[in-house]
Structure P
Amino acid sequence: MASMNAEPTVSDTRGRPVGKADLGRLQDGYANLKAQVHKVIVGQDTVIDSVLCCMLAGGHCLIEGVPGLAKTLLVRSIAEALRLEFSRIQFTPDLMPSDITGTDIIQEDPETRLRRYTFIKGPIFANVILADEINRTPPKTQAALLQCMQEKQVTVTGKTYKLTEPFFILATENPIEQEGTYPLPEAALDRFMFMAYIAYPAPAEEHQIVKQTTAGAQESLSPILSGDDVLLFQQIVRTVPVSDAVIEYTVRLARATRPDDPLATETVKKYVSWGAGPRAAQYMTLGAKAWALINGRVTASFEDVALVSPLVLRHRVITNFNAEADGVGVQDIISDILQHVELPK
């Protein structure tokens with residue numbers, strides 16, 4: 001495995017070589033960013049690592065958790081520490097697509113009295129978007145995010161508008177609410193790179209949360225990274241080398257989730273209706289590269305892939321009735337796949 005002493009032969013967006021200084025800058029930036037977030041967020045290291053790793057890889061993240069676990073505060077804190085424009089969209093049953101993307105309105109020129117259409121930008125025109133309770137709005141409105149997430153642009157009345165990069169959507173959903181919810185279609189779920197679960201805090205962490213939030217003024221965050229820094233880090237993640245063996249491993253894991261594939265395990269054949277598509281292997285590769293870089297390694301390993309694979313696969317594996325009847329969850333299936341899929345030679 002390559003170490004930080006090896007000089008990678010890659011280039012950034014300006015065409016100059018990316019060296020150890022840039023990689024060290026990425027590591028330091030990540031560590032400082034996480035430290036800033038921890039000023040207001042107690043614990044939740046796994047979720048914070050997942051969200052930041054996803055952002056560095058240039059993807060979007062879906063967080064599932066019950067209310068009151070600081071999902072909104074986490075996203076706002078990241079935006080503040082990055083000097084990025086933050087926008088929060090509260091998804092409700094009456095939310096319309098134009099409430100997200102913006103709309104054309106008729107305005108009259110006060111001098112010429114001529115009327116013309118003027119585009120008023122919606123909240124999607126920001127760098128960090130919190131799509132709060134995304135499953136509380138109908139599919140028509142959920143679909144307004146698809147072009148934004150995939151192409152980083154918005155089309156309104158036949159005209160396309162580019163979104164400002166970096167562009168990162170973090171959506172939340174409440175797993176315990178069923179009434180008045182609209183589960184995300186598989187096509188929409190596939191746009192999210194990671195799906196993270198945010199759990200209840202440990203007793204000591206919960207004690208610290210109560211103590212910290214009920215005594216005096218809250219900690220203020222200092223912006224430590226710019227949007228250009230984030231774009232550079234994303235480019236580094238894209239351009240660092242990755243071995244064919246690691247890519248082959250991500251492809252094997254993705255294919256093993258499909259019941260009709262030769263790599264599928266007996267558990268998959270019995271309990272899975274639909275498996276992950278090619279985007280899963282792409283995201284596992286990018287996620288493994290990002291995770292390796294922030295941990296001081298230039299080249300991603302099989303262990304990095306195994307670490308990020310549950311985040312990539314858990315919302316792409318669709319279970320059947322047998323799984324529900326036998327109490328087999330998606331995480332059980334992913335664990336079985338990781339145990340049985342052989343590493344490439």
Structure Q
Amino acid sequence: MIPPVDLRHYHMPAEWQPHRGTILTWPHRPEIWRGIHSDVEATFARLCMELSQVEEVHINVPHAEYRDYAMKVARRAGAKEDRLFWHLIDSDDVWVRDHGPIFVVKRDDAPADTPPLAMLDWEFNAWGGKFASALDNLIPAQMNAFFTVPIVAPGLVMEGGSLEVNGAGDLLTTEAVLLNTNRNPHLERTDIEAALRLSLGVQRLHWLGAGLEGDDTDGHIDDIARFVAEDAIVAVTAPPDHLDHEALSANLARLRQLRGGPKDRAFRVGTLPSPEPVAFRGEHLPASYANFYIANGIVLVPIFFQKSDNEALALLQAMFPDRRVIGIDGRPLVTQYGNIHCVTQQIPLA
């Protein structure tokens with residue numbers, strides 16, 4: 001029996017801090033992917049290959065037979081098999097950023113007997129009950145059987161893609177998601193802020209407004225603004241004729257007014273372009289370069305095979321000079337409204 005822990009002794013580290021590994025939930029339901037399931041599998045195999053060069057990769061699959069199949073797919077892509085850890089856990093979908101566990105680490109000033117790592121198990125209701133989520137909602141507790149760290153259920157409906165932290169006490173989120181009545185209708189803004197301060201060890205919450213057009217999460221932060229350092233944020237912009245211009249401009253104005261970071265100063269705010277509108281079978285999709293994932297020594301960035309790809313990759317390389325920035329085809333995943341960050345979840349090195 002793992003004893004309970006006091007979350008006041010923990011905080012969520014920034015994504016760029018050292019990882020033990022990354023969690024993925026393998027795409028095993030072809031019916032979801034509207035005829036492009038093989039392309040989605042190829043994307044996951046590429047993720048396994050890139051990530052296994054630099055850290056462990058923990059992959060949820062529904063059963064042993066599917067594990068054997070997925071292992072072959074990952075092996076053909078060049079993944080390091082000794083860095084792949086397979087968990088026989090069924091799922092509704094692939095979006096582990098939202099349905100998976102969030103790990104928090106022991107604070108420097110915590111009592112000596114505080115376990116170094118703990119796991120948060122939020123309630124997951126598939127972005128306000130839009131899809132099936134019964135299996136996904138069980139995943140953190142099931143994964144804890146492997147990690148055997150203290151696990152805490154804060155009792156809120158919450159998704160990892162709606163939260164962005166810098167590891168220095170600041171959190172970015174959006175009103176469109178956290179204040180939506182399809183998540184926690186019984187809570188006021190102040191209640192949600194108090195819960196996040198306790199669960200994630202943050203002091204300052206910074207609210208943006210709307211997310212991207214076509215985003216079925218209602219507007220996750222990881223498509224519009226990301227921390228790239230304790231005192232720096234990168235935000236997505238769009239030209240005046242773009243569907244997201246108004247919302248992104250309003251969010252950028254808010255970001256330029258924020259103060260925080262270790263010295264409580266105005267954040268340095270850089271920008272990323274939006275790709276030209278991306279559609280699938282006539283449907284506008286929430287394509288964004290901000291949906292990148294930071295792993296040990298690398299940054300994996302969705303690209304859309306447009307002229308703006310090189311600009312976005314160069315801008316992010318300048319923001320992460322000590323990491324290798326790698327473009328990954330983001331077109332398959334965005335057909336279901338997510339991307340690289342949405343299908344990854346970091347395990348901090350404690």
Structure R
Amino acid sequence: MREKNNFSRLIAVGTAAVMLSLCSCGKSENSNTASEVHSRDVFAMDTYMSLKAYGDNAETALDQAVKRIYELEAELSVTDENSDISRINKSGGVSAEVSSDTISILSAALEYGAETNGSLDITMYPVLREWGFTTQDYKIPEPTVLADLLKKVDYTQIEISSDSVTVPEDVMIDVGALAKGYTSDAVIEIMAENNVDSAIISLGGNVQALGHKPDGSCWKVAVVDPFQPDTDMCIIETDGKAVITSGNYERFFIGEDGKKYWHIMDPADGCPADNGLVSVTVIGESGLTCDSLSTALFVAGKDKATEYWRSHRDIDLILVTDNGSIYYTEGIADAFQNISGMPAEVITVD
């Protein structure tokens with residue numbers, strides 16, 4: 001058995017004269033190509049993070065961003081005994097006072113859980129632990145054990161007040177499906193507050209940009225080929241959006257039965273989500289939204305993911321099916337470049 005981690009890699013080279021949705025990515029006549037890049041590399045939230053910013057206040061912004069990342073990790077980690085999440089999980093059904101960040105991310109988890117009919121359920125932590133994805137002691141759980149654990153899985157049991165959270169005894173939560181997206185939003189906010197107008201960050205498989213590149217052209221973000229995680233499948237050009245991917249290649253093990261088991265679980269049966277998708281990329285303004293939905297729509301499958309997009313046009317999608325086909329929504333048609341050997345088809349509104 002083994003675990004494999006491969007994340008979307010950032011490509012920030014070249015110029016472009018295309019459009020992402022309605023935003024022009026053409027090169028500006030007043031671009032400042034001499035702007036110096038400032039960067040930080042961080043390991044937090046169990047992943048490697050790269051932060052790049054340009055401009056006079058970039059160093060200050062990066063210092064504040066790194067501090068904020070560690071602050072959020074301390075609050076949201078399910079394995080840190082002193083975190084808000086751990087205190088909620090050990091509360092024994094008693095209300096636990098938590099930070100405003102924890103209230104915000106849990107509120108979002110309930111919202112996206114409801115919007116996706118439970119495809120995102122943050123009370124799945126005991127199931128993930130039973131499979132060994134939190135301990136790396138991997139195993140295929142007994143069906144009776146899973147059935148008992150699933151009796152406690154239901155995100156609607158979480159009660160949130162202005163500054164506290166209550167969950168029933170033996171119900172445990174994990175916000176890993178939202179935490180990096182929430183963090184990337186926080187980092188981009190810090191950049192903007194410091195008058196940085198050109199930045200890009202990569203938090204594992206989560207890439208989020210602020211503005212254009214210093215020369216006025218688009219950022220280029222490569223998305224991993226889920227069948228060959230050491231190579232790239234496509235390139236998306238963006239001028240200030242999040243590009244976040246969830247795939248079955250990120251964390252998995254091979255069982256004694258020779259089958260592959262991955263960490264994205266279906267709350268319906270407590271097993272790895274196997275609804276025809278191997279990779280879901282969500283592109284939008286909010287890292288939190290994209291992170292939450294990349295997991296939820298992976299669980300939901302292609303048809304339900306497409307249906308969701310058609311009623312929520314503030315995002316775009318790249319879906320890869322287990323038979324080796326790519327589907328991408330029409331909002332990114334002019335910003336999508338397929339560099340794989342797989343066929344690619346546009347998903348339209350009608």
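Read-outs: derived from the displayed coordinates by stated rules, not from any lab. If you're wondering where the values come from, they're calculated on a predicted model, not measured in any experiment. Cβ atoms are built from the backbone, for glycine too; each structure is taken alone.
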Of the structures labelled P, Q, R, one was used to calculate distance in nm of label points 7 Å out along Cα→Cβ at positions 316 and 332, giving 0.7. Name it. R
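Going by FRET efficiency 1/(1 + (r/R0)^6) of positions 108 and 300 (r between Cβ atoms, R0 = 25 Å, to 0.05), which of structures P, Q, R comes out largest?
Numbers: P: 0.00; Q: 0.25; R: 0.90.
Once FRET efficiency 1/(1 + (r/R0)^6) of positions 108 and 300 (r between Cβ atoms, R0 = 25 Å, to 0.05) is worked out for each structure, R has the highest.
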Suppose you compute mean count of other Cβ atoms within 10 Å over residues 196-203 for every structure in P, Q, R: which one lands on 14.9? P
Across P, Q, R, volume of the Cα convex hull per residue in Å³, for residues 92-147 alone reaches its greatest value in structure R
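Here semi-axes √(5λ) of the Cα gyration tensor in Å, for residues 68-123 alone was calculated and came to 31, 17, 9; which of the structures P, Q, R was it taken from? It would help to have the intermediate numbers written out before the result.
Values: P: 34, 16, 6; Q: 31, 17, 9; R: 20, 14, 10.
So the calculation was done on Q.
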